[in-house]
Structure I
Amino acid sequence: MQRVLITGGNKGIGLSLTKMFLDLHYEVIVIARDFEGFIHADEVTCIPYDLTKIEGIAALIASIGKVDILINNAGVMYSLAYDKYPDEKVQSMLKLNLQAPINLIESCCKTGTTRVVNNASIAGQIGHPDVWYGITKAGIINATKSFAKIFDGKVVINAVAPSPVETDMLETIPLERREVFLKTVISKRFSQPEEIAKAILWLATESPEYINGTTIDINNGSYMR
């Protein structure tokens, strides 16, 4: 049985992924800060861990052992203006959104992981009001390309770049920004977690190996206008 490690697999996009992998009979391991209300707690291995504690990630992965697939899904957004960011929020965002995924990639691939999918964002591709969020997501897109080259085909590593999704994170975006965004997309709605999860699942399991170092845009044509 293949093993998949999903960070933030207890809610939102990650929760959809957890269900999809369970339906495919994978052994699922979820890392999250807490598991309150997690509906699949009895079906997966739950590991409570704060991924901003970068220094402990290597030991954590060593204790888990080999995982075949790594899904870097956990992340945070504060939707603050660049000149109103407390330093502690800058540091926590850099750690959770950028340093932790990179450390997880390094640690997991040492144990034999052969597929990695990173959950980036459209924010990493455009000028974004939350400057620090955009910076971290641009960094993940770059890390995806860089590690694909570093691993030289031994690991297939890709990313997705969704526009806003109907999850708890959407509530952090000011209402006026949400309304402006909806005018730019073809279907005039936000994406659903399952739609992003399906793309991640495909990259993690079935996509050709020639798709490597790539970021798939999932934005319903918002670049078109």
Structure II
Amino acid sequence: MRAMILAAGRGERMRPLTDTCPKPLLRAGGRALIEWQLLALRRAGFVDVVINHAHLGTMIEQALGDGSHWGLRIRYSPEREALETAGGIANALPLLGEEPFLVMAGDVYTAFDLARALTIAPQMQAAGLAAWCVLVDNPPHHAQGDFALRDGRLDLDAAPRLTFSGIGVYRAALFDGVAAGTKAPLAPLLREAARRGLAGAEYFGGHWTDAGTPQRLAELDAQLTQQAPQHGGA
């Protein structure tokens, strides 16, 4: 099973930090955000990782190389300009293969065990699902949430609503309507899959941080620095 880290965003909310450094390379707890993700992927048993990039993308490639430092094989999906989430995934499909693949946002730090995706993928295949998403409690900056969870599926109408964590497993068919090289958001695809009963989901109540602003990055840095003596990874 392959994994993809979304790393093409400009990081407008992170400016001025992202004026000279791509958001995934910003540091917390002594490591780049994306390095925490690479460590978690390797620990979960992943080997092949795809990373898309646009803004200052060459810096990402220079920092991470071929992934051998983490026991991984990294391939890159460069974008002339950021294609948004679904557009970036669709553009990278030739690198992701035919089987379900894991995707995670490049500015997320979480204690979620990514090995869970390895057991979800065959279940998705058996149930004919196109997507499976991890939902978390609503953070203060996103109090309205995104989706409800009902009977193991994404639901658009039930309550309470939870926040999509940015972690999901998808089948290539979810992106059939997105042409390679075009911009497209992911949310409409997930909503349509939910309407058709084709989107599974589960709740995760552990540590999850969207480090999308300087303040949240600083808070995460403080947390990880404090945990450093006993911390073994993401």
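What follows is calculated from the coordinates using simple rules that are stated; it is not laboratory data. Fair warning: this is a prediction, and the values are worked out from it, not measured in the lab. Cβ atoms are built from the backbone, for glycine too; each structure is taken alone.
If distance in nm of label points 7 Å out along Cα→Cβ at positions 181 and 197 comes out at 1.9 when worked out from the coordinates, which of I, II was used? Clearly, the read-out refers to I.
Set I, II, criterion percent of Cα pairs over 19 Å apart, for residues 125-188 alone: the highest-scoring structure is I. The value 2.6 for distance in nm of label points 7 Å out along Cα→Cβ at positions 37 and 69 was derived from one model only; which of I, II is it? It traces back to I. Match the computed value 26 of relative contact order in percent (Cα under 8 Å, 6 or more apart) to one of the structures I, II, and report its label. Going through each structure in turn, the value belongs to II. A value of -9000 was computed for helix-only ellipticity at 222 nm (-39500 (n - 2.57) for each DSSP H run of 4 or more, over all residues; to 500); which of I, II is the source structure? This value belongs to structure II.
Among candidates I, II, the computation of distance in nm of label points 7 Å out along Cα→Cβ at positions 93 and 117 that gave 2.6 used structure I.
Tell me which structure, out of I, II, gives 0.25 once FRET efficiency 1/(1 + (r/R0)^6) of positions 21 and 173 (r between Cβ atoms, R0 = 30 Å, to 0.05) is calculated.
II
If FRET efficiency 1/(1 + (r/R0)^6) of positions 101 and 205 (r between Cβ atoms, R0 = 25 Å, to 0.05) computes to 0.50, which of I, II did it come from? The value was obtained from structure II.
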